[in-house]
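Every read-out reported here was derived from the displayed coordinates using simple, explicitly stated rules and does not represent laboratory data. Keep in mind that what you see is a predicted model, and the values were worked out from it rather than measured. Cβ atoms are built from the backbone, for glycine too; each structure is taken alone.
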Structure P
Amino acid sequence: MNIRQLTYLVALGREKHFRRAAEACNVTQPTLSQAIKQLEEDLRVPLVERSQQRLRGFTPEGLRVLEWAQRILADLDSLGQELGEMRQGLTGRLRLGVIPAAMPTVSLITTPFVRRHPVVTVTVLSQSSVAIQRGLDEFEIEAGLTYLDNEPLKNVKTLPLYRERYLLLTPSGGPFDSRRAVTWAEAAGLPLCLLTPNMQNRRIVNRNFQSANAEPRTVIETDSITGLCSHVRSGRWSTVVPHTFVSLFGELRGMRAIALKEPAASQSVGLVVTARDPLSPLARALMTLLRPINMSAQIERLRRDVSIAAS
């Protein structure tokens, strides 16, 4: 058994297709297939189920070997990071999965991180909370920015950063134009554009409407915060957005952001990393950087700055 075989197996697990896995590894399909067969012979167990050289799936043994292969390759990558850090400081690529609702805050994380570790490249990926959990489990991302207290997280270490509150974003000149706050029940009567049900933010919003004994008039769904704002700007639709959106970007022309109450709901948002010991150098560096930061205060300061600029 060698590292190359494990690399091919992980690629096959990710791509679910022999040809695509071979292309991802820059080898021919016969080379990858032969390496997988050799690994099966070395371990004396079948790893994949084939049908005319096509992948039907992984055997139970294959799934277990795949988990170990992902872990071994992640540890090997961490070893390289450790050695590089000893010689020239932290290097590599930090892959950060971020729920769309938290995207307005992500620069508060990435900017100080790159300032402290200028040789590291940061990749920010817009992902659902489910995809972040899967990415951590399969070692495809080093960290995630996601909800902490709404749906169970598994095998992770967490660092709370701020609490997300909710605003009604609605066209100017509407029925609530003079209001500073509206109830969730009142908002439910508007024609709404909301995030898709696979997004945890939407599930949170749905529960808040249910707590108010209200059934929202959801007409349009999108998986993009930008898509929500685009529809509000058309003048026909309203939506629910995290308070951080307006805190960082201000109210957009032709729209009003109004606090939602009854219930006055909030959710904890924070950093999650795989519960490994030791942590990968990149994950450890990110956790170390963020622990002393008061992100809620930074968001509030940005909100005031946006208000001053708008005035």
Structure Q
Amino acid sequence: MLQKKWGFGSGISLFIAAGVCLSIVWSTIGPISPVSDGKYLGAIFAFAQSIGPALSNPGSFLAWQSALYRGGSGLPDMIGLFTTLGVFILIIYLNGLRVEVPVSYARYRGFRGRFPIKFFYVSNIPVIFAAALFGNIFFIGQLLFQRYNPTCSSTGLNFWLSLFPGCFVPTSSTNQQLVPSKGLAYYTFAPRSITVVLQDPIRAAVYMGIFVIACVFFAITWVEVGGMDSKTVAKQLIDSGMQVEGFRRSGTTIRQILDRYIPTVTVIGGIVIGTIAAGADFLGAFGTGTGILLTVGIIEQYYEILVKERITEIYPGVKGFLGQ
């Protein structure tokens, strides 16, 4: 229905944002315990339950650590909540960073504007592809492990299968969900708590390095195949009758100016967005770092859509200019 213009935006984006928001809200104030030890699921409820010993002994580091961090249990805690809020604020701030190239309309003197080149030039595309790549490694790894190497043997063909995709073990005797224990799948599976990172810092460093490299690769690739490179953008500006102020109206000149910014923000943006996504996972952010990045981008898109709709209601004549 959304794709048929019964609503705003994309239905897929709406489902992604709603799912991440549900995860964040439930991890923050969820009152139901998923285990039988009496601990609350939501971070705020768990903090309220365990704040008593910390207040009675304010000088005890262990008491405050127990109140703010729930170890490697995988349950939400206040560290994860603070990380989630911090990542939201950081991404919103970085989304506002941009380089503005002054342009003017060649046919009408006095018409000036600015062509923005955002710090996140390719938006969340790199982290989407990187997360999909790692997810496929995990999924295919499970299939190959269960079919050809269930004992995780290190002889013959199984030796290579132990390296790629790797070996898997159940999380517990009662929960048979498989998690990677070694191989490529192990180093492309995000450690989602500080405890896991400290237990194997080499794994965390390798994961972040691979994830960041993947984000940079996909950022550069998307710029080339998505028509966002300097040559294509310069041609679009020329075709629309625009020119850079102070320079002659030439595609080569505009391309040289854009080459100062687009390749740089593409690479740096890919590095930063990959580092934020991986770092948020390390600190146990609710909804995962990738999910938060996608949600902020989707909410920003909906805001722009609503602003555009408001403008067209007030000034119907600008619909053609906005491409509606």
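Annotations
- Of the structures P, Q, the one that 23.1 was derived from, the read-out being Kirkwood radius over Cα pairs in Å: Q
- Which of P, Q yields 5.0 [distance in nm of label points 7 Å out along Cα→Cβ at positions 29 and 229, calculated]: Q
- Among P, Q, structure where helix-only ellipticity at 222 nm (-39500 (n - 2.57) for each DSSP H run of 4 or more, over all residues; to 500) as derived comes to -14000: P
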